[in-house]
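Undergrad: Following this line, the structures themselves.
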Structure 1
Amino acid sequence: MEIPPALTTTLIRYLSSLQARNISQHTITAYRTDVMQFFTWLTENDLTVTAPQHISRSHILDYLAHLAHQGRSGVTRARKLAAIRAYCTFLVEEHRLPASPAATIAMSKKERKSRVFLRLDEYRRLLKAAAGQSRDYAILQLFLQTGLRVKELTRLQLTDFDLDGQTIRIPGRGNKQRTVYLEKKATQALRAYLATRPRSLDQHLFLTYQGTGFSVRGVMDIVQKYRKRAGITKQCSCHSLRYTCAKHKAAKGFTPWQIQALLDHEKEETSLSYAHSATTDARKLMEQTCL
């Protein structure tokens, strides 16, 4: 069933406003998908809704109930409500709606996802599994010592690594950059890799065997390869290594604000959660893996 033109037109205008505000394309795509799914549900369940003015609070509540009935998590429902709410707020600001039908709807309770961390023995086994493979070992060391995101790792250039200063400049979200001081083992791992790095016109720090920069999927595959070789049965991902870094930095005594700066967390609460969950085992881990 086709979505009414009045709905799609206002959505296009809303998405254009996000682009004008320099919102990331990933976020814009996610909002478009969430609002379009709501429109599809509306079209299938109430033929009288042909324009934004016809959307009521009850429609949104019924849609959220529909998602819950499908077994969608509280996190998912909260995200979809946030997208609908932002769209409605835009229409109010554009004087297309007198008030937002989503304004008074409470966010769904977000079930906390269990975060996967590496224990001391798993941390050691993962690095040991990559020993002898200088590139892959350096990649794992960077993840565990700096907590950078997988996309950030794929964007690293040769010029981002300062051998003398033992720092690395990490290209973060948007146009932001942060400079991170490297501990001895990460620096040594990068030096060893650079000594064997093949010559290439490609200036990415890490190269595939074809001499080109990595894709996100390519780096994820490397982490999974060594997870299996190390006999780690938990579903450890690139983001799990980021969690591991944050948790163990907190155990070593990093303040939440230092963790926030290191990992480029948008919200201080995220960094605080690691400080609260630091354990004795994590403290021992950092003492044994860092200078």
Structure 2
Amino acid sequence: MLEVFFHAIEDLDVKRGQTPQARNAAPLQMHFGHLLSTDPGSCYVAQDHGRVVAFGVVMRRGQVAFLSFLFVEPGWQGRHAGRSVFDACVSGAGEGISHVATCAEANQPVSTGLYVKLGLAPRTPIYLLRGNLPEASLPALSERIEVRPIDISDVAGFDRVLMGYERAADHAFWARDRQGAAFHAADGALLGYGYAHASGRLGPVAAAEPTLLPGFIGYLVRRVRVLEGRQLVVPGPAIEALRPLLAAGMRIDATPAVFCSGGGSPAFDRYLPMSFALL
């Protein structure tokens, strides 16, 4: 799977006249390992005489099937391998699915066109932000907000509202190597949560109201200090987070992704995903 992914990305870079990106297998292995453990029935590969030439991974959460990965070896592109793997993954996700969704790179019109043909309409741009994020550039958390450890059972209802499904397995995954925080009002009501990694990656970050996002991000930045820059995935509708982050000096890196869906969407005005592959 790693080889297929890197071959496809490097081939695309060459076609664009860009220098191939350095291979960073660790984050991919982390994603693959988690999704293969939670959704083994909806992860498929296509083989040619024992060699993997395409793979797909669908994560099912509630009634939503999210296509996390779909990559095809350059020599096999245009030969229906991708469509066959997609169909197998969605079928493997089981019955009772309300809709399928995915994130497609905005500069890959062929892939986006395929998703449209499959009923996944382009809906929302999602940006990858990188750069230094000075602590003083974001507001301090309100004194009226109490910070507690994340209780998976406590955030279940919150996720149902924002995402349309619960995701206990994902929270357990994030908690293994990230610092998490749950934000509560004085009356105990949950206002949101967030995670930060020592590598500088922030997310997911969720809030009951969009205006709460800067304070939550500011708290996470101060709690988990890093030697180098930060990285966040920020949907376009999350303008309450996007504006202060760009004003603080972070930059939009590379081409945005486009959230494509055959049904509903998460509340992207108040939710920042972990990545394009694990909303």
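Undergrad: Where is mean count of other Cβ atoms within 10 Å over residues 40-47 largest, in which of 1, 2? Can you show the working numbers first?
TA: Details: 1: 14.1; 2: 17.0.
Of structures 1, 2, the maximum of mean count of other Cβ atoms within 10 Å over residues 40-47 occurs in 2.
Undergrad: Which of 1, 2 yields -10000 for helix-only ellipticity at 222 nm (-39500 (n - 2.57) for each DSSP H run of 4 or more, over all residues; to 500), as computed?
TA: Details: 1: -18500; 2: -10000.
The read-out comes from structure 2.
Undergrad: Using the calculated result 0.15 for FRET efficiency 1/(1 + (r/R0)^6) of positions 104 and 168 (r between Cβ atoms, R0 = 35 Å, to 0.05), pick out the matching structure from 1, 2.
TA: Working: 1: 0.15; 2: 0.80.
Derived from 1, not from the others.
Undergrad: Hey, another quick one. With relative contact order in percent (Cα under 8 Å, 6 or more apart) derived from the coordinates and found to be 16, which of 1, 2 does the value describe?
TA: Values: 1: 16; 2: 22.
Corresponding structure: 1.
Undergrad: Ok, one more. Who wins on volume of the Cα convex hull per residue in Å³ among 1, 2, i.e. which is largest?
TA: Largest one: structure 1.
Undergrad: Work out the source of 1.00 here, i.e. which of 1, 2 gives that when FRET efficiency 1/(1 + (r/R0)^6) of positions 128 and 200 (r between Cβ atoms, R0 = 35 Å, to 0.05) is computed. If you can, show how the numbers build up before the last one.
TA: Numbers: 1: 0.75; 2: 1.00.
Checking each candidate, the match is 2.
Read the figures in this text as sums done on the coordinates, not as results from a lab. This one's a predicted model, so the numbers in the text were calculated from it and none came from an experiment. Cβ atoms are built from the backbone, for glycine too; each structure is taken alone.
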